[in-house]
Structure 1
Amino acid sequence: MSPLTKVTNKHLLAVYNEPMIYKVIKTLTNSGINDIVIVLGGESVGDFIRLLGDGKEFGAKFSYVYQEGAGGIAEALNLTKHIVKGHRIAVILGDNIFEDNFKEEVQEFENSNDWECMLFLKEVTDPERFGVAEIDEDGKILKIEEKPKEPKSNLCVTGLYFYNENVFNIIENVIKEIGYSTRGELEITDVNNYYIKKGKTKSKIFKGFWSDAGTFKTLLKCSNFIKNQLNKE
């Protein structure tokens, strides 16, 4: 998103009336998640800390972890192990804008021993841009294919994932068995597919607005959605 990101981080850009990262944090806090670890990288670390502080403004507690380089989402998650190990966790990407809160799903996941991973799917018109879920007739998720040329469904996997306490062992297995991808990243799709193979993954298709805000087009799309929502109030 250059030149917008020449002097700041993408997640500090405005989505209509607030920095992008505010929207992401509020998705978590509105879902009842208040203990939040933020993984930072690049040259804007100080800007994030000055903006967000310790989390009191959001009714939350923030911890910060630094990621050197662009090693992928799974690597970023693995860096939080010393803070969150032993707890069930939610992971959300910093450019994903959701209309819904997921309070019911958080409670369901916390109270169930049937599922070790929960993924959130959304019907889209351009699934080739995303990780695409292949599902069977009963709605069970079979596999995720990253940016397929011929998608097997129009259900993309959004940037919100729930994992059980075993996620860091899964990441270690992915490192040993698959390793980093050709783009030099430890792929979260590989982690999700590992859970899927275990047969312990539940998927949820939600109806509310969702979009990444990582391009000029989608940033404007998200800003217009927020504007329209506020105009209704």
Structure 2
Amino acid sequence: MARHAPIAVALDAPDLETAARWAALVGPHVSTLKIGLELYLRYGPDVVASVRGASGVEIFLDLKLHDIPATVAGAARAVARLRPSLLTVHAAAGPAAIRAAADAIPGARIVAVTVLTSLGEADLGQVGLAGPVSSAVRRLAALAVEAGARGLVCSPQEVAAVRAEVGDDVLLITPGVRPAGAAANDQARVATPEEALRSGADLLVIGRPITGAADPGAAAAAIAGSLRRAEVVHR
């Protein structure tokens, strides 16, 4: 059996039944299922049990915690019993909050979100971040790793620079991944799955190109196959 592709499918489903169905269809082909804030707030911890199933797939709890350290720690402790493999915290919450999360849930990898992939150069000044985007991402990445994050979220366009900044031991996760010809939707900084892997990404977040397909399982299998072929060619 072929190994699971390094894809985290974003289960941005309208209801619990749809999320579970998508998870069952894509689980044989991908390594990770990503549960976002909207789905978690609507259904709570039950969503994790519903999508985890028996496939052994990893759970990426993408809650993007951003609060004072004590609150971030409390939130991390609250989800520890769900055994997520990955839990996101905004790097902009600061080093104390990142450290608090890492201490509160040692069984999970704390992943720091650098600059959201929906933001472009023009947006940074409006939210008070000094640009350009690549510089802001590198600064936040270095801060987060120093504070104890073992993973980072950045766009495919910054992943090579972030890898050079933080080294090989940090998991780099890239949203904004779109197969050739797919719509960018609300993502401002995108790349194809093959481009993202070649740049140094470890895990690709892909949502609508898979879940919006007529057959999400077939779509996941097709992208997984293209990544395996690209890996062989790249070698």
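Assign the value 24, calculated as relative contact order in percent (Cα under 8 Å, 6 or more apart), to the correct structure from 1, 2. Before the final figure, lay out the partial values.
Working: 1: 24; 2: 19.
Label of the originating structure: 1.
Out of 1, 2, choose the structure whose coordinates give log10 I(q)/I(0) by the Debye sum over Cα atoms at q = 0.15, 0.18 Å⁻¹ equal to -1.13, -1.72 when calculated. Source structure: 1.
Given that Kirkwood radius over Cα pairs in Å, for residues 53-172 alone, derived from a single structure, equals 16.2, which label among 1, 2 identifies that structure? The read-out comes from structure 1.
Matching task: -9500 is the computed value of helix-only ellipticity at 222 nm (-39500 (n - 2.57) for each DSSP H run of 4 or more, over all residues; to 500). Pick the structure from 1, 2.
Working: 1: -9500; 2: -12500.
Only structure 1 yields this read-out.
None of the figures in this text is laboratory data; all of them are computed from the coordinates on show. Everything numeric in this text was worked out from a predicted model, so none of it was measured.
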